[in-house]
1. If Rg and Dmax of the Cα atoms in Å is calculated from each of I, II, which structure is the one that comes out at 13.0, 36?
2. Looking at mean count of other Cβ atoms within 10 Å over residues 12-19, point out which structure of I, II has the largest value.
3. Out of I, II, which one gives 26 for relative contact order in percent (Cα under 8 Å, 6 or more apart) as computed from the coordinates?
4. Which structure, out of I, II, was helix-only ellipticity at 222 nm (-39500 (n - 2.57) for each DSSP H run of 4 or more, over all residues; to 500) calculated from, if the result is -3000?
5. One of I, II was used to calculate mean count of other Cβ atoms within 10 Å over residues 4-11, giving 5.1; which?
Structure I
């Protein structure tokens, strides 16, 4: 699966964004209103489901502070 989105400018420091994006609990705030399920499964992964869609599991696989989160 390949997800793409437009680039945006965020008025926060790289360190702030890195810390937010490496805390999987913070991804729940980024979910749309149609969220049906959000479950943190461990420190680096979570499962989410949107209404009418299958559940998806995401895992953080690479962290390079403060420039890269994969």
Structure II
């Protein structure tokens, strides 16, 4: 599917113009979206582990740093 839209993106008609450039750009940007929300669900799950009822006071920067380190360890 992505190769099709890539070809459409670089298509030129007899006048040297691409009448489908905007459509192809939109389609390729949509193909970059995730198919599911599993990644988001996993991040929220990790956040719930890092920030629990016992550890609910860290600053957002600290929480973000912990999540970045945890993601790097996997």
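1. Values: I: 13.0, 36; II: 21.1, 68.
Source structure: I.
2. Numbers: I: 12.5; II: 9.2.
Going through I, II one by one, mean count of other Cβ atoms within 10 Å over residues 12-19 is largest in I.
3. Numbers: I: 26; II: 20.
Here the read-out was taken from I.
4. Matching structure: I.
5. Working: I: 5.1; II: 13.4.
For mean count of other Cβ atoms within 10 Å over residues 4-11, the value 5.1 is produced by structure I.
Here, each number is a calculation from the coordinates, and none is a lab measurement. Because the structure is predicted, anything quoted here is derived from the model rather than measured. Cβ atoms are built from the backbone, for glycine too; each structure is taken alone.
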